[in-house]
Structure I
Amino acid sequence: MQLLLVAIVTRTLDQADAGRYFVIVGAVSATMYFAGFGLPDGLVKYCPVLGAKGAHEAAAALLRNGFVVSVATVPLCTGVFFVATAVYVDSWSIGATAALCWTAYGVIFIAAQAVVATGRGSLGTSIYYSAANTGQLIITIPAIVILKLDELQSVILALALGTLTSASACALVAWRVAGKRTISATAKFGDVRAAWNQGLSLAANRVVMNCIAWVPVWIAGFTLGAADAAVVGLASRLAGVVGALNAAVRFSLRPTLARDAALGDWKKIEKRASKIGGLAFTFALFGLCGVLVVGPSVIPWIFGPEYTTVSVVTALMLVATIGSSVPIDEVLKMSGHARVVLLAQIVAVVGGMGAQTVAADLGGVNALAFAYGGGTALMYVGLILYLWRVRGVLILPGFPRKA
């Protein structure tokens, strides 16, 4: 669905406005996890702990009050995003419209986490991954196509209306789920502070991890111009399709990794992670080859003739996906090394900004994409070497061997 929306945007807006669109949407996608300042993640982590201890009323109080406090932080974050966006596009009206998008995505994230914290993981996951897409499919895409919207502000407004509709429905669902439990008058704010402390690092990890993928788009927008940002933005979305499939496989491995790490069974961890790494590596390599073979003809046909160079940029960015094939970050997170992963990601973001800026100045979008792909892959190699040093376990992509 997102690729359909991207295709409509690139066909509707001129390349410069499409570039600004990608910069704004990237900023929303990367920073929406600031909603609640970590409390939504803390609810997911801490409410089950209280429930396991038999403190069900305290868990219910934490869930309800945590949801309210999280939503109350949204206007502050929205205001900051409004000013930053307005300064970037030099338009207060576009900044306000973009801020509505941030509000919608922030509320959807809070609602999804609140539902997950009640133990309804499937419903929460559905809200997180499907809600915005549903609103955009019903409202945003028809509005752009039928009304023939061809200006940045009108397209972002259509995006905001679709996402806000979904956010309203998600908030109602979350309130019914999180607020329907009976809480005595003596129950106050429960363990909100404890949940906040536990969730803050998780939220920071989410923001930093998402920034890694969007930094190339922002660098292109600020150093090369909006038109080049459109090329890099489209390439990042195409590369993200392959990355998303790999991420889903990696995420499914988490419970098993956590169990094996608790048992200290590093041989099983190495075997499982290596197998997943081999599959992900193969899939990413096929994606890279496919982009190089069919991309030059298919991408301009779908997204517009202005995007003939996107296939090469996408292939270069897929180097990052190949480098992340081994789920080394998940292994480290599930085995007590989450802070090391966060530190590596922060270094990748900060260092990536510098390296990609220099590369963009010297060689344009291709050099920028190469710096991103190579730098991100290097981060994962560093994590592999770190685990080898501290645990003596070297996890590399594994491939089936003939008997």
Structure II
Amino acid sequence: MKLKELFYNPSLSLGKSRYAWIDYAKGICIILVTFRHVQEGLHPAGTEYPYPALKFADVFFFSFRMPLFFIVSGIFLGGTLRKKSVNEYIAGRFRTLVWPLLLWGSIQVTLQLIFKNYVNVDRQPIDYLKLIIEPRAIEQFWYLHTLFLTGTFYALMKVKAKFSMLQQILLGIFLYTITGIFRYYKMHDMLGITEHIFIFDVFFYYIFFAVGDLFGKYILDEKNYKMFSSTKTFLIFTPVFLILELYFTNINITQKWDYYVQNQMPALFLIVGLVGGAFLIHCSFLFQKWDKMKFIRVVGYHSLHIYVIHLAVTAGTRIFFRNVLHYDNFFVLLIVSTILGIGVPIVVANVTERMGMWWLFTLKNPNEGKKHESKTWTTHPGGKIAPEEPVSAINPQVIEKN
């Protein structure tokens, strides 16, 4: 075994059995997420941002990152439920979403308590419980919490309540509207409760999950790949994407609040989020066609590992530079922290997996799947085929088609 394979396994992350476009999409998104979190860590909250161009870029890509993750998860729902029962689906997502939330969330809170004099947040022991009851209060971990509950709720409505696709879309619009009203009028202030009520995150992202399910068969049908990756589509799509994103960014920058459009103009956010997500999927098909910049695929394959670990790595990097080396060049720290925030989790994932420590990221033993390996394609009416999700024991979205 080559030394580099101890830290990076291209046979898995670049395997022919995987949907490259999915890994490209997730790779781009997790790079943007890490970049944003590094900037937030380097820049004290409540003070004027010293580099307007970087802030503009951050807000520009803010609208579609998280909606895209829910759209992608919805895309693979149909294939999974044709292969598994709803109970098996929920159990599988518990193993690949809730477990890393609990384990790595607890590790992060513990580190923040230990290094309380150096981190940018005031942690208390009660915050361990908040991973479950108020996940928005624990940095990035709200996403895993919301993705699990949204997928569970959606699957139950689809299978147990037998909701049609139209009913799911209408329910998603209704829940999104309820959330928009709650946030627009700041009803948490009227009611004297926290604004970080997790149920409203589920309501908010349900529509994106439904849209993914709606277009799943179409997107996964290889007959449509040529259109998705065409230059003509890119030339038509790009101006629409740019106009909407520039409009979205200008409003948020003017209001000096990244969440202004999301909370005060939810209808616009829905449009921008869907168009931005569709555009990024289109760009991912282009990358798949060109077969270039494969490092993005590697990053996308490890998106879950990066998501749960990157804040601890970037905070540690910031503390080391500022408090040990007494060095505080913003751009150097931004670049170094972003690279380490992405690279270190990839190394940790590969090393721990080779050491048999798969349980750090999932409760599903990947070796059991190898013993009973079977194809992950299911055939449904019309002869079309769709992959099962999740296939990978350590990655909640995807993405193998063997």
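Match the computed value 44 of percent of Cα pairs over 27 Å apart, for residues 83-242 alone to one of the structures I, II, and report its label. The correct label is II. Looking across I, II, the calculation of helix-only ellipticity at 222 nm (-39500 (n - 2.57) for each DSSP H run of 4 or more, over all residues; to 500) that yields -28500 traces back to I. For FRET efficiency 1/(1 + (r/R0)^6) of positions 307 and 347 (r between Cβ atoms, R0 = 35 Å, to 0.05), find whichever of I, II sits highest and give me its label. Comparing I, II, the top value of FRET efficiency 1/(1 + (r/R0)^6) of positions 307 and 347 (r between Cβ atoms, R0 = 35 Å, to 0.05) belongs to II.
Structures I, II were compared on relative contact order in percent (Cα under 8 Å, 6 or more apart), and the highest value belongs to II. Supply the structure label, taken from I, II, corresponding to P(r) over Cα pairs in 10 Å bins from 0, in percent with the calculated value 5, 21, 30, 27, 14, 3, 0. Considering all the candidates, the number was obtained from I. Each of I, II could give distance in nm of label points 7 Å out along Cα→Cβ at positions 27 and 267, but the derived value 5.4 comes from I.
Bear in mind these aren't lab numbers, they're just calculated from the coordinates by the rules spelled out. Being a predicted model, the structure only gives us computed values, none of them experimental. Cβ atoms are built from the backbone, for glycine too; each structure is taken alone.
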